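The data blocks that follow each hold one structure.
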Structure P
Amino acid sequence: LPADTPLRVLARLAKMRWRIEHDYREMKHGLGLDHFEGRTWRGWHHHTTLVTAAHAFLTLRRLDPKATAPA
């Protein structure tokens, strides 16, 4: 970051850390981000893409007030 970055921006970025850590933990433990055991970058990329898409879907479902609650 530039040396003249406003304190308000720095505070906002610092607050984002908790959200990032929470999402990473959810993807790792809840969605299997850490379960990839392949050897290729392409395989890792596919696995990571699917986990990220699943996380996005679940986040949108959680934020949708019209979505039915799981039984």
Structure Q
Amino acid sequence: MDLTLRFNGRVYLFEFKVVEREAEGKAMAQIKANGYANKYRARGEPIHLIGVEFSRVERNIVGFDVEAADEVI
């Protein structure tokens, strides 16, 4: 997990990845595969998963995925 932000009664989990050119979904896939949200479930606060991908070539954000952890099983 690259960044965890607890703000206003919510938990935001960020994962950042660098990809060659186009979004590949690697950031969100890593959040889910490693179960990063599990550590915060007992808090009873809404958990938001945010995957951000930066292009090595474009040097900019090329992918941005957001999901509520409740939707992820």
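Details
- Value -20500, calculated as helix-only ellipticity at 222 nm (-39500 (n - 2.57) for each DSSP H run of 4 or more, over all residues; to 500), assigned to which of P, Q: P
- Among P, Q, structure where distance in nm of label points 7 Å out along Cα→Cβ at positions 44 and 60 as derived comes to 4.5: Q
- Distance in nm of label points 7 Å out along Cα→Cβ at positions 4 and 28 - highest-scoring structure of P, Q: P
- Parent structure of the calculated result 3.1, given that distance in nm of label points 7 Å out along Cα→Cβ at positions 12 and 36 is the read-out and P, Q the choices: P
- Between structures P, Q, the calculation of Rg/Rh (Cα atoms, Kirkwood Rh) yields its largest number for P.
- Structure responsible for 14.8, with mean count of other Cβ atoms within 10 Å over residues 20-27 calculated and labels P, Q on offer: Q
Bear in mind that the values in this text are calculations on the coordinates, not laboratory data. Everything numeric here is computed off the predicted structure, so don't read it as measured data. Cβ atoms are built from the backbone, for glycine too; each structure is taken alone.
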